[in-house]
Structure formats: C-alpha cells, structure tokens
Structure I
Amino acid sequence: MPYRKSAEHGAWCACAWTLSILSGIVSCGSSSAAPSAPPFDEARAWTHMKEMVALGPRPAASEELERARAYIVRELESYGLTPVVENFRSETPEGELSFANVYADIGPGDAPLVVLTTHIDTKRFDWHFVGANDSGSGTAVLLELARALAPVSARPVTYRVLFVDGEESIRETWIDPDNRYGSRHHVAELERTGEIRRVAACVLIDLIGDKDLRLSHETLSNPELLKIFFRAAREAGLGAHVDGPRREIKDDHLSFMSANIPSVDLIDFEYGPNNAYWHDKRDTLENVSAASLGIAGRIVLAGLPGLEAWVLKN
C-alpha cells in the first residue's frame with residue numbers, strides 16, 4: 001500500500017516521536033533533531049471550554065454552534081493548519097437540517113491516517129443546556145491536542161483532528177438513525193473518495209472534563225487500542241484515571257466501526273453521583289476542571305507512540 005514505509009523508517013519515526021513526547025529531545029541515532037511536541041496546556045484547554053460554554057446551548061443547526069465552529073476554524077488556522085469545513089444536510093425527525101464537520105490533517109499526506117475525534121454539538125433541550133462536559137470538554141481537549149501535535153513532523157502517521165456535528169439525537173432518546181449525523185457523513189465521504197483505505201484507527205474522546213476523571217472500560221471499543229491507552233496512562237503515573245467500570249457506550253466510534261476501522265472511545269460515563277449530571281442542568285463549569293482536561297490530554301499524548309507502533313505492525 002502507498003503509505004507503507006520500510007521497517008527502518010517506521011522504527012525511526014516511532015522512536016523519534018516517543019522521545020519527543022517524553023523528553024522533548026530527539027536523537028535516536030540521528031544527528032538532526034526532529035521538532036518536539038509542546039506539552040499539553042490545560043490552561044489553554046480550559047479557556048477553550050469556557051469559550052464554548054459562554055456561547056450557551058449549541059445544538060445542531062443553531063447559530064451558537066456556527067459560532068463555535070468559527071472559533072474552532074480560527075484556532076486551527078492559528079496553529080498553522082488548514083481546516084476543512086464539511087457541510088451537509090440530513091433528514092431528521094424535525095425535517096432536513098444543515099450540519100457541518102470541521103477537520104484538519106497533521107502529518108505526511110501518504111501516511112496511514114489516524115482520526116482523533118470529538119463532537120461539538122450539545123443535546124437539544126427546551127431548557128438552557130450549556131454542555132460544559134458534553135461537548136465542551138472534548139472540543140477543548142482536541143483543540144489543544146491539535147496545537148500540541150501540529151509542530152511535530154517526525155511521525156509515521158497522519159493525524160486527522162475531526163470535530164463532528166450532530167452526535168446528539170434530535171429526539172430526546174437515542175434511536176437509530178437519529179444520532180451520529182456528522183461521524184456517519186464523514187465515514188461515508190471517506191468511503192466515497194476511497195480515502196478510507198488510509199484510515200488505520202479512530203480515537204474518540206468524549207465526556208473527559210469530570211472533576212473525578214476515570215475513563216470507562218468501554219466494551220465496544222477495540223480491546224487492543226483501549227489497552228494501549230490505559231497502559232500508557234499507568235506508565236505515565238495517571239493510572240488512577242483509567243480502568244473505570246466496564247460498560248457498553250454508544251457513541252461516534254460506532255460510525256467508524258461500521259466501516260471496519262479499529263476504534264476506541266476514551267470516555268468517563270460516570271458524571272456526578274450516579275451519572276446525574278449527564279444531560280442535566282448541572283453540566284456546567286462548576287462540575288468540570290482544568291486538571292481533568294490536562295489529564296485526558298496527557299493520556300492521549302502518552303498513548304500515541306504505542307498507537308503508531310500498533311498501526312505500523314498491522
């Protein structure tokens with residue numbers, strides 16, 4: 001396949017990227033140093049979350065969500081990336097609505113593609129739901145991950161940071177196909193263009209701002225990918241924030257799994273006592289924390305070298 005590199009190239013890139021994340025210094029037997037990834041800045045992530053919440057409710061097809069999308073585009077451009085706005089329309093229980101995903105690619109154009117994704121819309125309610133954790137936390141962390149990843153060129157994969165619209169159902173309850181509008185559309189576009197042949201894995205982040213962060217053992221996720229990130233978290237001293245309750249969670253990763261793309265959902269589905277803050281008026285800044293955003297971001301960064309090695313092996 002066109003993106004397959006030699007074993008020597010793959011080993012060098014994986015080593016260089018690992019060192020850049022862990023120490024910021026790359027040697028790996030080479031006299032030239034590759035750019036290192038800046039550390040994950042939880043304060044910047046917190047600012048992104050506050051900006052999302054300040055917009056108020058952000059359901060699909062709302063002006064507030066369009067302003068959130070414009071903010072995401074500006075941020076990605078400020079990192080030197082070239083965002084793509086993926087507009088589409090879809091039938092819903094409330095008729096045809098307009099949606100739009102945003103994505104940007106980081107890395108070589110002929111490498112295997114790893115999708116890092118989150119949803120940007122909030123659940124549609126008839127009351128003021130600001131979605132600090134759902135979806136503000138994922139949006140905030142993915143924006144900061146994009147900034148951290150953007151300068152690093154020595155890697156064997158391309159990362160696509162993908163902000164999807166329409167994860168939430170239009171109805172109150174999640175009933176297929178009234179959900180995952182954006183991720184289903186993006187996968188359909190990958191299939192239509194043939195780009196899906198490059199996609200090696202999908203990493204979804206969702207609900208990762210809870211003050212008491214502990215990622216669930218999500219049973220629909222690819223077990224090898226889940227193991228990579230949980231092991232990396234423990235090795236980074238963040239083991240207290242993984243190995244949460246085993247549970248099946250329906251989320252945007254299902255769209256990628258339907259196309260046989262190995263996928264993992266990094267999510268904490270225990271938000272407040274007995275998950276009481278999920279889709280609740282208490283999903284506000286008071287019940288999330290910058291520290292949790294930082295922990296989630298560092299777990300993702302810690303797991304990426306192992307993910308890259310897994311991609312090269314498979």
Structure II
Amino acid sequence: MRLRTNRKPPSSAKHWMVLIVLSLLAAGSPAAFAADTIEAQYPGLAAGILKAAVPAPLAEDTLLTADGITIETSRLLAGIQDQEPHLRAQLEKNLFFLLEQEATQQILIDEARKDGIVVNDPEDSRPIQALLEQQTKGISVSEDEARAFYSANREMIGDMPFEQVAGPIGQYLLQDKRQQAVNEYIADLGRSRNIRVNQEWVQAQSRLAADNPVDRARRSGKPTLVEFGAAGCMPCDMMQPILDNLRRDFGDRLNVVFVHVGEEQVLGARYGIRSIPVQVFYDGRGEEVFRHVGFFAQEEVLKQLARMGVEK
C-alpha cells in the first residue's frame with residue numbers, strides 16, 4: 001500500500017515494511033466467517049489474510065502458526081525498535097497489524113516457491129511481486145470505465161478535457177483493479193491455510209488496536225463517516241467545509257471523523273488508504289458500506305447517507 005501523504009513514512013529495511021506496498025483491506029460487502037475466526041470474534045481487527053485465522057492456545061512466545069510457518073514475538077518486535085518515537089508508539093498499539101503484514105509476507109513467499117519462483121532471500125520482495133503479477137496479468141481498463149470515472153469526479157478534475165487526463169485515469173483504475181485482484185487472492189490464501197493465532201495475545205491486542213478515533217466511532221452504535229486526508233492536499237482541504245456542515249446538520253446522529261494520514265500513518269495503513277482524500281461510510285454496526293476516493297461533493301455525500309437511512 002502506498003501512503004500518499006504530505007510526509008513520507010520513515011524508511012526502514014526491516015522485514016515488516018516489505019508488505020506495506022500491499023493494501024490488505026478490500027471495500028465491499030462483508031463476507032461471512034465461521035464463529036471461531038478472528039473476524040467473527042474481533043470484527044474489523046484483521047484486514048486481510050488473518051480474517052479467517054482461528055485464535056488458539058499456542059506457546060507463550062509463539063504468535064502464529066500456519067502450515068509449517070511460525071512467527072514468534074521476537075521476530076515481530078525486532079522491526080520497530082529503531083523507529084522514531086511517534087511511529088514506534090503507533091506500531092506498539094498495532095502489533096496485530098504488523099503480524100498480519102508478516103504473515104502475509106511469509107505465506108506469499110511460500111506460495112512463490114510452490115509456483116517455481118526462485119527465492120534466494122525471504123526478505124526480498126521481488127518474488128512476491130512476481131507472484132502477484134501472475135495473479136493480475138490480463139487485467140485491463142476500458143475507455144468506457146475511464147470516462148465513467150471522469151464523469152463522476154469532475155469536481156476534482158476541473159475543466160481539463162478527458163483526452164488530457166485519460167492516461168492518468170486509466171493507470172489509476174488499472175492499479176485499483178489489480179489491487180482488488182490481489183486482495184481476493186490474499187483472502188483466498190487466508191481461507192485455505194490452517195492459520196492459528198495466539199488467543200491470549202490477540203485478545204489483548206484487540207483492545208489496544210481499538211484505541212483510536214475510527215474504531216471508537218465504529219463501535220458507538222451510530223453511522224460514521226471517516227475522511228482520511230491531510231492538510232495542504234487541495235481536495236482534502238475542499239472537503240473540510242463539507243465535514244463541518246455535516247457535524248452541524250446531523251449533530252450526534254452521525255459520527256464525522258477526520259484522520260490526518262501524515263500523522264496517523266499506521267491507522268491509514270490499517271484501513272488500506274493508498275491515496276487521499278478517501279471517505280469511508282460505516283453503518284450503525286460499524287460495517288463498511290461505501291468508500292469513495294477523491295473530492296466528494298456535499299450533495300453526493302448526502303445521497304449516500306440517505307441510502308444508509310441517515311436523513312437531515
């Protein structure tokens with residue numbers, strides 16, 4: 001996942017950052033999960049491959065097992081020790097997120113080997129990239145799809161004719177389609193692997209990971225709109241008056257949350273934010289029902305809220 005903010009995330013060669021290029025969160029209708037899975041017991045905690053994992057008794061230092069793969073606490077903590085204090089504090093509250101990144105990396109490396117891709121260094125991301133390219137080859141974007149996106153985002157694009165922006169729009173949509181294919185592939189791996197996570201550890205981590213404005217809003221029992229953005233981003237700044245109007249008009253009937261992804265980098269990563277602004281709508285149960293990328297006009301926001309049963 002690429003965090004496009006005003007400030008780049010601190011670089012690190014540590015293993016857990018390799019999978020930061022992947023978005024593990026797929027927007028859409030929630031899938032059904034068995035009652036003993038992470039997603040069923042801790043809704044929203046996992047974003048991808050660990051949704052279908054099962055909490056189980058494991059040795060104290062063992063966080064995860066998956067068909068021959070084992071991840072221990074020391075492995076997870078090694079990658080955050082040299083981070084700047086602000087980021088390290090975020091990571092320490094989101095160790096489950098790091099575990100999911102690490103598990104995804106190791107499982108994808110294992111799949112790459114099975115597919116005959118040479119893996120000389122398990123920390124090298126190139127075998128994973130080769131594997132994912134195999135899963136996304138043949139995906140394309142039609143001119144009709146590009147024109148539809150152009151029409152739906154005229155406020156953000158401005159007066160530029162379609163011919164001038166067709167190339168960038170096509171590349172953006174192609175990347176999005178490929179990402180969706182990757183999400184589906186990773187989700188399938190999560191369901192097919194026998195993944196077990198330390199049940200005592202995940203219970204403690206679920207409480208820490210929920211201590212943020214997005215999860216608190218989602219657990220409030222009220223519908224929620226979250227804007228992921230950053231100061232100085234023009235379409236993000238254009239959204240601020242709309243957010244203020246929503247807070248005024250809906251009061252305590254609607255949670256309106258703004259997350260500055262340049263300051264809350266891990267939270268943005270957890271929620272699969274690859275570009276900004278992004279508006280994410282949650283129903284009263286905290287389930288995502290709609291996601292929009294780019295400037296979203298107030299009348300369109302109101303239409304989406306109305307579809308959710310939230311009227312002025």
Structure III
Amino acid sequence: MMSFLRRFKPAYAIYNFFQKGRLGHIQSTYRKLGINKSYYEPVTHRDFKGKVGESPWLDRLDSREVLPDNEKFRQLPPSLQNQILNWSERGYAILPGFFDERQVEFINAEIEKIVANNQADWKANHTKIMFAVRQSDALRQMVDAPRVRDVLELLLGREVQLFQSINFLEGSQQKTHSDSVHMTTFPLGNLIAIWIALEDIKPGSGVLHYYPGSHTLPYIMTDDFEHGGSRWFLGKEAYPKYEERIAEVIRENNFEKQNFLAKKGDILIWHANLLHGGNPITDSDLSRKSMVLHYYAKGVACYHEITQRPALFE
C-alpha cells in the first residue's frame with residue numbers, strides 16, 4: 001500500500017495542497033514565468049520548456065578570467081582564491097582545513113547530542129541523519145556561517161539559502177549521480193553543495209568520489225531514460241534506471257574518477273551537475289563521519305525531478 005501511495009501523484013498533490021506556506025517560492029516563480037500551474041501539482045523540467053532563465057554566471061563565463069577582477073574574490077585569502085579559481089573547468093573546489101579542530105568537534109558533539117536525545121531523523125536504513133540543523137540552532141550557526149555562504153554566493157552569483165543538511169556516520173555507498181535530479185532548479189544549475197569531513201577519511205570507509213569536469217555535461221532529466229512513469233504514477237524503477245543512464249554517460253565520456261581522501265575539517269564544494277557518489281565500504285570497522293549541506297539560489301524554482309514534487313522549505 002505504501003509503495004502505491006508513494007508512486008500515486010495525486011496523493012502528493014493532496015499533501016502539497018496543505019503546504020501552501022512552504023511552497024510559495026514555486027508559485028511566485030510560476031507567475032513570473034507565465035506558467036499556468038498550481039503550487040501543489042506535480043512538476044518536471046518539461047513545465048519550463050520554452051521559458052528563459054539565467055544560468056549561474058560561472059557556467060557562462062570562465063572563472064579563471066573573471067574572478068581575479070571580482071571585488072568579493074579579491075577579499076578572500078589567497079589560499080582560498082587559488083582553490084576556486086578553476087571552478088568553471090572542474091566543477092568543484094577543495095578547501096583544506098576550512099573548519100578547525102574545535103569547530104569539527106563541536107559539530108560532532110551536536111550530532112551525538114541529537115542522536116542521544118532521539119531527535120535524529122534517520123533515513124536510508126539508519127545510515128544518515130536528515131535536517132540536523134533544524135534540531136540545533138548552534139549547529140546551524142556553525143555550518144551555515146556567513147564565511148560559507150560568501151564563497152557559495154560568489155560561485156553561483158546569487159544569494160543562497162540552506163535547504164537541507166545530511167549527516168553520515170558511515171559511507172553512503174550511493175551510486176554516481178548528479179544532485180540536479182534530486183534537487184532540481186529552473187534555471188538549471190542554481191544549486192550548490194558542500195561536504196564537510198568530520199574525521200580523517202580512510203580508504204575502505206566508502207570514500208566520496210567525483211568526476212572533474214562532468215558538470216559540463218547535459219543535465220540528465222526524466223526524458224533521458226526509461227523512467228516508466230505515467231500521468232498518474234511515478235515509475236517503479238525510475239531511480240535505478242537513472243543510475244544506469246549515468247553509468248552509461250560516464251563510460252561514453254571517459255571522465256577520470258577522483259576519490260576525496262579528506263582530512264578532518266576539509267570541505268568539498270561542488271556544482272549542481274557534478275557527478276559524484278560514495279564508494280563501496282570494504283572495511284566495516286571504519287566510520288566516515290561527514291556532513292553535507294545543499295543550498296538553493298534564491299528566486300529560482302526548486303523541485304525534485306524524480307518524484308515531481310516542489311521543494312518544501314521550513
């Protein structure tokens with residue numbers, strides 16, 4: 001029964017109908033674009049076909065050419081400047097030691113407290129904690145700090161807002177994907193994410209991997225694979241079919257896989273369309289404590305391509 005309801009689009013529409021306060025962002029975007037659609041209805045990339053929107057500035061321009069003349073860029077420490085200068089080419093940036101030992105231990109302590117108080121919103125067979133920043137204001141202030149948002153807003157060229165946090169105690173083992181199929185935007189590309197190492201990451205722990213330059217590929221949407229959906233139902237095998245298509249794209253383009261063997265406090269920032277995932281865990285004794293934050297650019301349509309649901313904000 002639950003599987004049926006999860007795939008039955010009208011069930012989501014009924015739920016969304018009562019979430020008007022949290023869905024105003026997409027209704028206002030529909031109005032600006034002249035789209036005759038209600039906030040509670042299913043939404044996909046097809047609804048925005050023919051509409052004009054502006055992609056992030058460093059998708060249109062070369063970061064190596066335009067960042068050195070940018071005042072906000074010049075205000076950053078030289079070491080940080082060097083790490084983000086090749087953003088347009090790579091689609092990611094590694095910032096070593098962005099969070100210091102004290103800050104990382106504070107984050108870990110807050111997560112332990114949330115778990116001990118039975119406040120953790122566990123998902124994926126008890127392997128990840130969703131939205132811990134909603135349980136701890138102090139945690140949110142630590143990770144969603146102005147110095148974080150300053151870098152993200154420089155890279156996107158727009159003001160950002162935190163949408164989601166995910167904490168991992170062990171490797172996700174998630175197959176390679178682009179975040180843009182989970183957290184989609186119109187215009188495309190207006191999502192950005194960071195991954196924080198909350199301990200030294202060791203081989204065998206399910207290390208995060210990514211494919212430099214893959215963000216320049218066409219976005220894979222539901223028209224690009226056999227999702228099996230219909231007017232009333234989502235496809236039963238939509239996500240596995242998406243993963244198969246991504247694996248084909250990687251083979252077709254010969255991108256080089258990189259593993260992020262991070263040190264405690266290092267962060268990885270990545271583009272909305274960068275292909276990434278988690279390696280298999282080969283040593284079950286190893287943890288992989290980490291935290292992911294996903295940010296949307298303000299003023300864009302935010303939704304989930306696979307489930308066709310508009311994104312619910314707090």
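The value -14000 for helix-only ellipticity at 222 nm (-39500 (n - 2.57) for each DSSP H run of 4 or more, over all residues; to 500) was derived from one model only; which of I, II, III is it?
It was calculated from structure II.
Looking at structures I, II, III, which one was mean count of other Cβ atoms within 10 Å over residues 224-231 calculated from, given that it came out as 23.0?
II
Determine which structure produced the value 19.3, 58 for Rg and Dmax of the Cα atoms in Å, calculated from the coordinates; the candidates are I, II, III.
This figure was derived from III.
Throughout, read-outs are computed from the coordinates displayed, never taken from laboratory work. Computed from a predicted model, the values in this text were never measured in an experiment. Cβ atoms are built from the backbone, for glycine too; each structure is taken alone.
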